[in-house]
Structure formats: structure tokens, C-alpha cells
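Each in C-alpha cells, the structures are laid out below.
The numbers here are math on the coordinates, done by the rules we state, and not lab data. Worth saying up front: this structure is predicted, and the values here are computed from it rather than measured. Cβ atoms are built from the backbone, for glycine too; each structure is taken alone.
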Structure P
Amino acid sequence: MSDQQFDLIVIGAGPGGYVAAIRGAQLGMKVAVVEQRESLGGVCLNEGCIPSKALLDSSELFALARDKFAGHGILVDPPRLDLSKMMARKSDVVKKLTDGVAFLFKKNGVAWVRGTGKLARRLGYGGYEVEVTAGESVTTIEGKRVLLATGSTAASIPGLKFDGRNVVSAREALSFTAVPEHLLVVGGGYIGLELGSVWRRLGAKVTVVDILPKVLPASDGQIAEALVRSLKKLGMTFRLGTKVEEVSYEDGRMKVVLVTGENREEIVCDKILVAAGRRALTAGLGLEEMGVKLDATGRINVDAAYQTTAAGLYAIGDLVPGPMLAHKASEEGVAAVEQMAGHAAVVEYGYIPGVVYTWPEAASVGKTEEQLKEEGISYNAGRFNFMGNGRARAMDETEGFVKVLAQAGSGKILGVHIIGPRASDLIAEAVTVMAFQGTAEDIALICHAHPTLSEAMKEAALDVMQRAIHG
């Protein structure tokens, strides 16, 4: 007999798991969350989304003080970096938010069972016994349903084994005790670009290497090109269509051989950040014993209710197909438990936004131009540059543009792509209108406050119909 019985056991307390647990409790379920960390929130709150954004903002303020304050008539001595204090602020931001999740658990009556969870056996009535290991202690709990939400971890690549000191993942790159002299970033995705921009602003030489010919391969081509131009102006160097062939150590630094076609180049660096994707954390969950098989990518296939091939066993977030995004995991967590409770709930995967938190930011939702062309969909494009936006001018943040893609004829919005100031916030309007099957004319007819950055969205929508006022 298990020590405790629950309606729902969630394994993993990241943005998918903890949100699912709280929603389950709100729906009247007795819920337990198994989490091995000392704090709740998973990778996102502890070593991903939140600490990276804290450092992104801090490093941007440092760069503003150094490079732009004088242009605003603010004269200061050249700023000096106190990296330990910057890191302490980051840690404080993380602690406040993880403590907040713990408070929400108490408020909603969610039990936090500390330790590593594993599916032990299927019970006669259809529930599951979960074994929880914490150090030398092993306990069991019983759940009518189990929701897997263990997330993902950084993927390694051949020849670049993580050592936590020289060859690192994002976790360690968020906690360097000194600014690297030369940081080599392997991977041109959002994690590599964001962290590369942090350390470049703080004084590091940064080289980004990717075997693909473009960064952010799934993004709109014009957005990716504009972002690379911006990061080059920041001082980052790019070696695209390039692979790391060899790494050797000499005098405490690393010699790295880069190969681009027939060309070989040797560079010297003191840190290598491997940001070449992530892999689902499925090992040790007991999936094979429960008859759950993984797909070719190592993820779990689920049905529309997020149930695996084993009845009563569910999975969400990075464990299942789709973009590995915190907000996608949260939406799935809510939808899964609401369906368990008999409610109608779906996740609109076509309207999940993606954001790169460099500066300027890049944000997108829906189809790219490349996808529309490949699928043979007729469309019209509207674009407006922030250079023509009054608020952007006042902020001295005129880099970038908004692009709206709308179906020819109906005007239904198929995709919106932004690079520029506060793109992460501006994309919400596009998501909202698309969720209601809105058109470019719908956005054009909405009165946007002046002067605001959001007027760029209105102008881009007007441009779809060749009616832009300021374009």
C-alpha cells in the first residue's frame, strides 16, 4: 500500500507541471507534485527563461550607460561592471519567483513531494504507484492519474563533452564568475544568441558557430537576416555553415578547429557554450516498463487529451512533440487537466508565439513567408519600419520592422514577424487577432494610442492593403 493516495500526481515542477498542478487543484483534485530540485519552477525559473532575462536586462542597461546615455544628454563616467552584484540580482529575481510558486502550492493545497519520481507499477483499478527517491529515502505514492512534465536538458554534440567549466551548457553560462575573454557559442538558436549577446555587451569577444547556413532556421528569413546584422553591429562574429572539428587544450585555453567547406580555421577561446538544442528528459521514468515507447526524436507520442499509449498516464511540454517553449508547456498542462475533469480544452498550436530576447528582440507567430511559398498559399505582405514610428524615434530604438502576412482575398492573418524594441510584448496583439481568425483590416481599424510602438503593427496591417499612412 502506498503512503499517500492522490487524484493526480505530476512528475516535474516546471512551467508545465506546476501550472497543471495548480489548475488541477482548482478543479477539485487532490494533487501531488514530485520534484527533485530544492526550488520549484523547473529549468525555466531556475536556470533558463528567468535568469537569462534578468541578465539580458542587466547587460542591456550596462550597454546603454556605456554607449547611449551621452546621446540622451546624460553624462556619466564610463560604467564599471560589478559582475558578482549582477549575478546576485539575477539570483534574487529567481528566488522571489520560485518562492512564489511554493506559495501558490500552499494556497491551492498542492502537496510537494521532494525527490526523483519513477513509475513503479500499474495498479489494478488503473492508477499508478510512483516511487520517490530522495537521497537514501524511498517512498511511494499512489495516483489515479499521472502527468509527466520533466522537461528537457541541453543536448551535447560529439567532440564537445560538457565539463561544467570550459565546455558548458546554458546553466553554467548564466553563472560565469568572470567575463570570458573569448566565448565560442556552438549553435545559432535563441539560447546561443541570447547568452552570446549578454556576454558580448559585458565585454567578451563572442563567436557564433553553426553547421547550418542561417541562424534561427525555423524563423522568417528576413527576421533572421536582420537579427544577424544587428548582432554583428554589437560586435558578435558569425561562422555559419561551419562545424567544430577538433578541440585541444593549451595553457588553460582551448584551441578550436573550425571547418567551413574546404577551409580550416583555428581560433583560441576560454569558454565554449554548447547551445545546439535540447533533448527530452525521459530516462529513469519507468516508461518502458509501462509499455510507453518513444518516437525517433526521443519524445513521447500522446493523443489529443495528452494521454500516452498507457491509459491514465499523460505527458506534456518538452516531453511531447512541438516547440520546446515554457508557455507551450503551461498551455498543455492546463488543457490536459481540464480534459481530465471533463472540460473542453485545446491548445491552438498555430498561434503559439516565439521570441528571441536579444536587443532588438525578435518575435513571431504563425507562418513564415518561406512556409507560405512552400505550401503554395497566396498571400500579401505588409511591412513597417520602426524608423518611421514616433515612439521608437523618441526612444532612439529605430532598428527593425513589423511584417504582417495575410491571405490574398480574405485578408486573414497567416503570420506576423517583428524585430525591434519590445517585440516580445507587441506580438501579443497579433496572437489575439489571429486566435479570433482576424484579418489585416481588423488590426488596421483598431485605434492604437499615439505615440506607441504598437502603431507599427497598425501601419504594417495597413500596408497589406497598400494603405499605410506613414510608410
Structure Q
Amino acid sequence: MVVGDIATGTEVLVVGAGPGGYVAAIRAAQLDLDTTLVEKEAYGGTCLNHGCIPSKALISATDIAHEAREAENRGIHVDPAVHMGEMVDWKEGVVDQLTGGVEKLCKANGVNLIEGRAEFAGEHTVRVAHDGEGQGSESVEFEHAVVATGSRPVEIPNFAFDGEHVLSSRDALALEEVPESLVVVGAGYIGMELSTVFAKLGTDVTVVEMLDEVLPGYEADVARVVRERAEGLGIDFYFGEGAKDWEESGDGLTVRTENEEGDVAEFGAKKALVAVGRAPVTDTLNLDAVGLEPGEGSFLETDDRARTVAGEPMLAHKGMAEGEVAAEVIAGEPAALDYQTVPAVVFTDPEVATVGLTESEAAEMGFEPVVGRMPMRASGRALTLDDGDGFVRVVVDGAGEFVLGAQIVAPEASEMIAELGLAVEMGATVEDVTATIHTHPTLAEAVMEATANAQDRAIHTLNR
């Protein structure tokens, strides 16, 4: 202990108050464990303050403006004026309400809150440095520790974030003026979500991507629907292009890219957004002091009992589930994780949501998959929303007829996937879903029709 430190003790120490951390802390306190939560910046972490929540707020707001602007075919003629500063203020109000809510929930559940940056000083000790001159630090002794320090945007060579010319996703979400033009490096889920937001605000958006399609890791027909809708918004895509460097040009910049043949291309814009992924924050913790060594990609190794909360996929809801399990394991509860039912969602236009196995994954695992599909163009509710692109696809074990997975590209796919996630988790048969009467007219009916299609008994689409 450093001279002048305040020394305290706790049963459970949680480092990081993002979705994984604050949930772990609250659950541990609910299980009557003396729990301390350390956070250096803001309760709710990146997700609530600089990621999930602010991005979805801007997505919903820009959707309103875009839909109004494009509604002439429905007899609505309007040209809405967008005040970006006011939109950002509203977004910040949403964030502030939720961060305040997280802090209140922690306190109400009896969690001890400490503000500062934590690093391990020994196997059962952490030092917390407080911000501000003369604030000092304190040492906390613990029996169990949960590492939930989250992630940060990945920087690439020659593209250090400066907040003015080269933006991170966090920078982009805080802009108070709509840029006239934007080069986006990366066509993954963050790049595609933000490209869509700015295109709907009137920005001239160009996306450069090293690979040959948007949303790497998703099936080709899923990615194609999203790309084609984005192209309809005026977004230009250049695939097979790796970001090389940039230079200031007038009141903007020029981004240079290079393909596999060594050819260099140039793209001019007011700003550049680098969205090539996120990396875990594990380099600030002095992990040597507790005998931990990050593995590939700086991740800490974990198991199905969430011993350390970290790892791909870096999704808030996965972190929340891991946080609960970690707390319950510490308390001696028989808890474990089932990663098979972790859904993944991309809030593009249309949304993408998946859970469980794809058809190819199911075949590789020895199943005999049967696929059922319902196109959204056959959904009455989708057409009343003037949004008939996309589909619902379910993957079924042909032998046992259990639901193995699903892929949805549709409006509100993020809401629709929950039903199929439950089906996978509980081992439901395709008949269980088909026989469940769904409200008409709803988007969720497409789920029922897809499962019926897997049985060759769909009514509102042609059977296989």
C-alpha cells in the first residue's frame, strides 16, 4: 500500500461499470455479497454512453427525417429540417437518463461505488487512482474480482483519431454538424450503421472495405440486402481497398487506399470515420500482478462460468449475461453460459438479426438441416410500412425438427429474433412455433410463416 492510501475491503470487486460490470455488481449484491464497483469514466460504459444507446437514438431520429422525406408515394409531401445540434442534445438527454438510472440501481442494491482507474497491485489487492489534483488513491482488498473493462475503437496505421479529420465511432456520434461528405473505412456493423445514419442526414458517404462485401461474417444473401438498400441511399462502396494514409486537402482530407495489386486510389471528403472494429481494454490493469496474461487479440481467456468477463462477440447483452453468471458462480450458484443462444443484431436499414446456427454450420455439425423462409415482400405488415425488403429464415434439424437457428433481415428484426432465440434455447420444435397463433397483421407473422415453410405448409408464401 502506498503511503497516504485509504485501505478498504470487499468480497467482490468489479472493475468497469459497463453492461457486464454493473450487471455483475448488482447481481452479486442481490446474492448478499459485499460488492464494490470501480468505474473511471461513466456508468453504463461504452454501450450506454458512446455506442449502443446514442447510435440507436440517432438511427431512430434520422429514420424519422428520412421516412418523411421519402413518403411521397404514400401521399405525404414534406421536407423536414434537421438541426443536428438539437438532435445530439436529445440523444445526450437519453444517455444521461440511463446513466443516472444505472447509478441509482447500483446504490439501491447496495453496491459500493468508487470512481477512478483501477489496476491490480497483488493477487487480492487493487489500487484505484482518483482523477483530479490532490485526489490521491485508495487500495481495495478483495476475495473475488470480475474484470469488465470493455473495449475501445481500433486505430489503424496512419489513421490516429484526432476528432477533427479522422473520427472514431465515438467522435462521429458527438458531431453537432452534419458533414458534407464522409469516407468510412470499414463495412462492418459499426461502419454500416453510421454510414446509414449520415447518408439519411444528407452526407455524401463513401465506404472503403478490404474485403469483398459488407458485414463480413454474415451470409451473402443477408449482406446483399443491406448493401443494396445502402446503395439506394446513395452510399458508394469500394471493395478490396485497404486504407493506406491520408492528408489534409483544402478544408477536408484525402484518403488513400491500396488494393492487392498495389494500385492506389484517392477519396476526398470533409472527414473520415475509421470503423474497423474494437479491441479489449486489458492493458491498463497491471494483469501481471494477478498472474493473468491476455491471449490473442488482447482478450482474457474465459470459460462457460464467466471467469473474467471478456471476449468475442463484444455485445452488450452477452456481457450482461456473463456478468450475471460470474456473480452467481462467485456466490456458489450452479450457473453457466450457453453461447448458442446469444443473438447478434445490426441496426442497419433494414435491420439484421441472427441466432443459433446457419444452414452450413448445422450441416458441418452433423445435422440434416431443413430451411424455411418467408420473404418480407409477402408480409402485409411490412408492406404497410413500405419496407418489404428482406426475409425470415429458420434452420431446422430435419431429423428431430428442432429449431437450430434463424437469420432475419427485416424492419424490427432486433425485436423479432427474441422468439426464435427462445425456441433455440428451450429446444422447441418447428411445430411449436408454427402452432403458436401470431397476431395479424404483424411482422412477427413472418416467423410463423417461415417455420411453416420448413414443414411445406406455409399459407402466405410458396412452399419449398
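Upon calculation of distance in nm of label points 7 Å out along Cα→Cβ at positions 90 and 378 from the atomic coordinates, which of the structures P, Q produces 5.1? Value 5.1 for distance in nm of label points 7 Å out along Cα→Cβ at positions 90 and 378 corresponds to P out of P, Q. Structures P, Q were shown, and Rg and Dmax of the Cα atoms in Å, for residues 354-409 alone at 13.8, 41 was computed from P.
A value of 21.1, 60 was computed for Rg and Dmax of the Cα atoms in Å, for residues 98-329 alone; which of P, Q is the source structure? Corresponding structure: Q.
Where does the value 27.0 come from, among P, Q, when mean count of other Cβ atoms within 10 Å over residues 10-17 is the thing being computed? Answer by label: Q.
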